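Some structures are shown below for you to check.
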Structure P
Amino acid sequence: MRLYEYESRKLVEDAGIPVTQYGFTQSAEEAARIAEDIGGPVVIKSQVLTGGRMKAGGVKFADSPTEAAEHAAAILALEINGHQPRGVLVDPKAEVKQEFYASVVWDGTAKRPMMLFSDMGGIDIEEVAETHPDHVGRGHFSNLLPLSDFQAKQTIAATGVTGRTLTRLTPIVAALARMFCERDMTLAEINPLAELADGSFVALDAHMEMEDEARPRQKSLLAKLDITEDDQRGGYEPSPFEAAVKAIDAADHRGVIQGRDTGFEGNLGLVIGAGGGSLTLTDAVRSHGGRPANYSEIGGNPSVAKACGLAKQVLGKKGVEKIAVMMSIVSNTRVDIVARGVIKACLELDKDPGETIAIFRIPGAWEEEGFKILDSYGIEYCDRSVSMHEAARRAVEKIQGAPA
């Protein structure tokens, strides 16, 4: 779940990180009043959940409250990358001595959060990392054990920052890292983190993203930010397929199913599960030249109806010719129930299960009963002696017309 800049500023401020005297509003008149309270030149920023605000004209400078109101009115009416602004943020035009970059991200490879710091702020960190790698400091830390300021200090010092600047920046980066863990963030970014002409440090912009699953834990925070349950803030709009699978899952508490098809346009539908096994199977299909039509997750001993619902949605996707039903060895999901579900889906769509199901590879609980059902419909299946990679190969060969 992405947060608007003005919401991210509140989080940064609550974490004890210095910010400017900013204000958020949804009216041009209020923007003028905020500018008058600030005094002096201000910046008017569009509050949208997308990048490219500056290029699109969503960031303007004003020297007076009247000019601030004019810019705010124009920005509030400006659509940026298909997004209508939630409002505008009015911020003092700061006299910046130097800009820094600070963020915390989740490193999926290391399975730990990582601090990122650069003494070249104000631009994309990817560009800095590519052109000036020595100006980017990295530091992993535990999300279970307390973070020490020294860990943040090491990350900053790796870029060559020393002395009083290092001392002043250390508690800011440490506070950002602690907030990342406490608020269940996937990204906490300040860019730029500026040193002003008077020697003080402030966050001039902030970008935060929170785990969707953290909503129950962070209920009080979301209420403080006036974020309701209906305000999802996803990175993209779910496709009809994804929305349908989610509705099927929500209607039945037994087991779990998930489906994604954004970026998939293949002819082999996937009814797969087992966490990391789903990723392995998707990659295996691609490595053998197959074209997956979707990604899915099924597990936790779903009902026949839930397995059937997922399979019907996969089979209903445009271009899908066959489906592959594959999982790693399961203990908490009955093989016979999944078999009944996918066969039921084929029959309800007037498809021959033996022709439609390219391969069934789910060994585990109640597999003998499941295999008997599959046998009666002429469906090719395999047990645990056949690897997931080999099962994927057979499915791809079958849909390509070659003998399995």
Structure Q
Amino acid sequence: MENKVYTVSQLNKYIKMIFDKDIFLNNINISGEITNFKAHYTGHFYFTLKDEQATIKCVMFKSFASLVKFKPADGMKVVISGQVSVFERDGVYQIYCRTMTPEGLGDLYLAYEQLKEKLQKEGLFNEDHKKKIPFLPNRVGVITSRTGAVVRDIINVSTRRYDKVNLLIYPAAVQGVNVASTVIQGLDTFNKLNNVDVIIIARGGGSFEDLFGFNDEKLARKIYESKIPVISAVGHETDFTICDFVSDLRAPTPSAAAELVYPRYVDIVNKILLCKRRNINAIKNYILRKKDYVEKVKASKLEKVPLDMINKYRLVIDSSIRNSENILKMRVEKYKSRCMQNIAKLDALSPLKTLTRGYSVVENKNGQVIKSVNDVKKDDFLNITVNDGKIEVIVN
């Protein structure tokens, strides 16, 4: 019998047909460790699953990959379900995955832990970014279900503690697939209108799956970006969501959130009275301390020191004045004596001194002194100055 020759394509197609007819291979669950993981830009997952002795290639198309709640990574142990088939072009068999779950750990919880770690590394949980909750806000925005015990509890607790409550309720889904989107809409609305001083995101207790809508990354970033302080009051005291970590304040319950926002009126009055008494006592004690200080200064030498210094400088000034006066008098007497000597010398040289001895001075009418008979002629008018006056004469 002559052996028939087949092509590679025909062989691979035949092998694929055998694989596809095998019921066991069409729906199989496999556990192993992920390696060489790649999330393609098209949305498909490509990776290899291995154990201690073998490996097998895997592919998960976008339609199934989009349903995976966590982010697969190398080294992660998972359980996958799918179909083992042959990729005809390369002649290799691989698993076409339909589901993927973490081995020994729920996919929701793993997704929660991964998102928590991611946001924490980015700094969304840092305390220095958290805003202070205002004291006695004028209006409080509450994002929660329109009906149910939560909204009634917040209203009852708030009005019981403070009679001037102003609450603005934004209805949102608190369970199911629309939780994150409706809460985000509420945050956007309050921030756009800027008509509240603080926002409370509230929901009652429930299972981890019930609260999972508050573990959304977009919701966490919207809370982080909110210009208005946000209080997270989701679940009971033992329940924690991503909203709790990224919000400005976590309340263990919705009722506790109302208590944090609105203090009791009587507590406010008592605190004001206490502060008033403390301020009055502080002022009184301050005045008493200052009075005591003044009395001690009066009793000490410190008060006399300034007067002693003033008196000392007064004596110095008086002494300086006396010294200046004496010096001035001595200089006056010195210059007076010198003046008298100069006067005596001038007096000795004065022409008037000669007149006292019988001499006279003859001047013409122009005031020129006559020194010779040739300086006059007949009928000239002359003045003769003698010791005790003048004589007017005419020359003959």
Structure R
Amino acid sequence: MLSIQFIRQDHDILREALARRNDDAPLDEILRLDSEHRTLLQKIEALRARRNEVSKELGRMKERPPELIADMRDVGDRIKALEQEETSLSERLNDMLLRIPNIPHPTVPLGKGEPDNVVVRSRGEPRRFDFKPRPHWELGEALGIIDFQRGVKLSGSRFYLLKGWGARLQRALIDFMLDLHISKHGYTEIYPPFMVRRECMIGSGNLPKFADNLYHDEEDDFWFVPTAEVPLTNLYRGEILPPGTLPIYHVAFTTCFRREKMSAGKDTRGIKRGHQFDKVELYKFVEPDESDEELERMVEDAGAVCSKLGLPYRIVQLCTADLGFASAKSYDIEVWSPGCDEWLEVSSCSNCTDFQARRANVRYRPDPGDKPQFVHTLNGSGLALPRVLIAVLENYQQSDGSITVPAPLRPYVGADVIR
């Protein structure tokens, strides 16, 4: 969330930033409502001051003039009416403010969409096959480890089952990634709820803008998490972290739920995109001066998973128009998928600056006695399934249809080869 003070003082800068994002916002309406809101607050405070002053006078009087008492009743009614108007106006203004995206970092390349994203580096060479590599949906069905028909039978389109070695390989990837980030990269594991309150969705930036893409239990007003970023953002919601607390690194595994309305018709074959998927999420709370450097470290932490699994990958910096709603700067990590013949995004690492911290009211005190400041938050997949599973199946396939299990996963899987 952007501060209203910034919007008042630097709305021209914001207009330019939104244009670079290929986005817009009703800034003139926001400024008008903000002016009306401040005027209302001044009227309310003036009436309250008058009521307090007259109340003191009445307290000193032996006989209270009826006309003065009647006048105070009228003042009370006017205050009540103005307070109701102020509440309504404040809600309208706040809803508009919650729909404005973050401002792009100065180093983000200008662009109008995905074709303008920039590959900043690549690691590993794609494997050369002496046979035509098969896509994961053929491999999975032939090995009996992916069952599409029964997934659809149970839950409908964009659902599938992992069976036997497929389920074990998925679980092995999750355990391997968690252990790597905990033991080598210094993250503390969190196992959060998979359903959260509305205010958590607002704090992370998912509500109100993306309500149509979220699963919601209306009776209890629980929201199913689209990513562990949501509960992790809100771990310290409404708190002031004491001096010496930052940086905080967390890693969490969750199942994620998305309606995928925004990607209708995309990736309908295989398991690339579903309404339910698993993900290991990296999250950081850091001091503002450290967030740029911390983003680069997070990208390296996520990329290390690909390196250790022997998967060719590349780092792509997103252009201004392709940034996520809460992000000021983002890098995608894409792995090569020879059967699908494409690069698959397995991580998006973002610096959200103080955008989420303002929404969730997460602050820290730099030193004892200092005024609290908003933290900077960063998030990134470390990594996302099932696309890592796809990459393993397709990159490690053999001519007879078997899958060689990557060496780091063998202790978790309990086998060297899946036949």
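Below are the figures for this structure:
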| read-out | value |
| --- | --- |
| Structure with the greatest value (metric mean count of other Cβ atoms within 10 Å over residues 242-249, set P, Q, R) | Q |
| Structure from which 15.6, 57 was derived, Rg and Dmax of the Cα atoms in Å, for residues 98-257 alone, options P, Q, R | Q |
| Ranking P, Q, R by Rg/Rh (Cα atoms, Kirkwood Rh), for residues 10-137 alone, the structure that comes out highest | R |
| Value 1.82, calculated as Rg/Rh (Cα atoms, Kirkwood Rh), for residues 162-361 alone, assigned to which of P, Q, R | Q |
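Readers should treat all values here as calculations from the given coordinates under stated rules, not as data from a laboratory. The structure displayed is predicted, hence computed values, not measured ones. Cβ atoms are built from the backbone, for glycine too; each structure is taken alone.
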